Structure I
Amino acid sequence: MKKLLVASGLLSLASFPAFATNGDNMIGVTPASEAMGGLGVGMTVGSIDSIFRNPAWMNTEKNFTVSFGGILFMPTVKARAKDPMNGDTGYLSSRANLFTVPEVGITHRLNNNTVLGIAAYGVSGMGVDYRNKDPKLANMHTTLQFMRIIPAISYQVNPNLSVGAGIDLAWASLDLGAFLPNGSGGYYNAGGGHSSSYGIGARLGVSYQLDALSFGAVYQSPVSMKYKYVFDSNNDGQFEDMKLQQPAEIAFGAGYKVLPNIQIGIDIRWIGWSKADGYKQFKWKDQWVFAVGGEYQATGALKLRAGYNYAKSPIRSMNNLATCMSGDPTPCNLNKISDFAQPFPDYNVQWFNLIGFPAITEHHLTFGGSYQFTRNFAVDMSYVHAFEKKVESTAISGMVLTGAKNAQNSIGLSLRWSF
């Protein structure tokens, strides 16, 4: 226990922005999981990752493990705005193209049945920077950073069955900046700067190992956040609050040891964006996430991993959206966004999605491995490529268009000690 308390000081190293890939979520929180498409519910990929993916699998820990590292995230994000009166920007690149996403964690076997753990991860986020680009992109600059610190416990009920639980202590920061029309032919700065918020949630997991087969399931509760004085929607000089709830998730999975040195797995995850405050007002759709992957023990020291992750974008193309402007023949639908004083028509909601928060990638290929340098020390590595996805939407019978493209590459590395 003393080692656990001392090593927990490493958690203070975590600082992160992120641009995530299943909606605004990372597909995995450690290089070991990322290399296998984000697996970790139906089979173990290590006790540190298990704190987040399925705390029941922490019971694979033999004694004491500490790990820290991170992911270098490199998105290529572009936006486009076009209308017949002001021309076409073409696809312009966001300057927000390099992020670091840390992870640090400790697990410790307390007795024959119980394992304790604590970890900090940058798990969700997104951001763009179109400042000093074409004015039609409104100098949009956004950053959402979401971190979870999770103390967790796992209990082995019998040789096959384990259960686990964790408390999610969340910290997040939101910056939503844009220059919007002021109604007099000019523009005003609607952004209130960075606003931080705190929240709390929980997760419950179960795992079952039966010879070469394994199964698991986990529930993650929503986490409600409120960002103070973050946006001025109506140019009255008063910055309004925004509620943004990270949604509930339910996941289940299975793993199978094909040979003594080969294991494969599949996880299926549901993310309830359409029921989460903030995301539902921005009309995000729920996601089903499918992750498949495998691990090959090539030598006594070397493991090779690969995987695939797919989830349909929560932001979909939409056409003939109302702008609620004079001469707009489309029925006008106004959307109340959190505590914003000014409601947004459908087209403006989609414009903010695609210009400010284009969390639209779908297909990911993943590779990686680990090398056991000594009995106590190993290194995990990962590479993820998210193929480019494009979403475009129109208003007024196609006369106004906005669009986004998003492709991503990331490299992960973590150092792991086990005693």
Structure II
Amino acid sequence: MPGEAELRTQVAIIGAGPAGLLLGQLLHREGIDAVILERRSADYVLGRIRAGVLESGTVDLIARAGCDQRLRQEGLPHDGVNLCFGGARHRIDLAGLTGGKQVTVYGQTEVTRDLMEARSAAGARTVYEAAGVHLEGFGSSRPLVHFLKGGIAQTLECDFIAGCDGFHGVCRQSVPERAIETFERVYPFGWLGLLADVPPVNEELIYVNHEDGFALCSMRSMTRSRYYLQCPADEKVEHWSDQRFWEALRARLDPEAAAALTTGPALEKSVARLRSFVAEPLRFGRLFLAGDAAHIVPPTGAKGLNLAASDIRYLSEALVEYFNGGSTAGLDAYSTRALARIWKAERFSWWMTSMLHRFPEVGRFGHKIQLAELEYLVSSEAASASLAENYVGLPY
């Protein structure tokens, strides 16, 4: 496009969420130049309220990126998780069933902040509020990314493009329809989430199957809690006062947790609709999809951010192998390797969602099947071990 300012980099990363930032940091530490383009402002990116349960492999990858100092200081390691049904709570010993593996509670916002600060300290290039991003030539050896910054047209020439720009981003939409296949299930309900500066009701997460619907008791720290209630997919946040939320949550908990629940004013309330989604393949010439651009999981299994980190692990290693070793083997294998892990995480997230939520169409029979599944899960060490193995994260 004539008259444009031209830039050059090795890897153009579209999207400055955790996936894009983590990829950028891993590449930087290997001496590989990358420019990140983000259509939103930095403040907007940091304002997103997202999940906060990290697999051990995700923690290790953040450490590899050199961004784990605050995570180690402030993150909350958890050795177990709780399932509540029939008015009683049952603990799954994650560490005991997986040879000592844990998950760590540390908010996605904090992960994003740590990665942003590391990138800024390194002097690496991130362009926020990059409008009108358009990909060109990713089927050739010279991909181009066109965008507007402050109304000025610019072109970024690169060797590869990493599409880390989310479910609604431009990267997947740039792929010809005939070249990509998508798989999707939209669930008939959502999660109403509330964030409050109150101590958690329990030191570990509680997942609840109740006749009124699913509930989850989570946390961001020992003074900030995050709670969720199953609600209709089209539910309006304004219909829920803080008092109504707390009353509904307390009614779904076991007696001990209900008595321990501390309430307070909401810092944030929102409704998120649940969906499962996968795109195949994940490579299109020199364009690679990763994170939410490639897949969405319902949050029940705590796999969203972890699955994005899994993609970035495979993609970063492949790019390092190419630029520093001259091999295309990792790039050629990326889609197959990433999708094998993606589908296992999709299965686990679907299973957790199916077991814990109320589905209107299955009726009383379906609820009895759920209870039988839960009873078997907490009474069988083999079944508990399967949940634990998936929850802490399958091996790479």
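Values as computed for the structure displayed
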| item | result |
| --- | --- |
| For mean count of other Cβ atoms within 10 Å over residues 114-121 computed as 17.6, the structure of I, II it came from | II |
| With distance in nm of label points 7 Å out along Cα→Cβ at positions 42 and 138 derived as 4.2, matching label from I, II | I |
| FRET efficiency 1/(1 + (r/R0)^6) of positions 210 and 370 (r between Cβ atoms, R0 = 30 Å, to 0.05) - structure with the largest value, from I, II | II |
| Parent structure of the calculated result -1000, given that helix-only ellipticity at 222 nm (-39500 (n - 2.57) for each DSSP H run of 4 or more, over all residues; to 500) is the read-out and I, II the choices | I |
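Readers should treat all values here as calculations from the given coordinates under stated rules, not as data from a laboratory. Just so we're clear, the structure is a prediction, and the values are computed from it rather than from any experiment. Cβ atoms are built from the backbone, for glycine too; each structure is taken alone.
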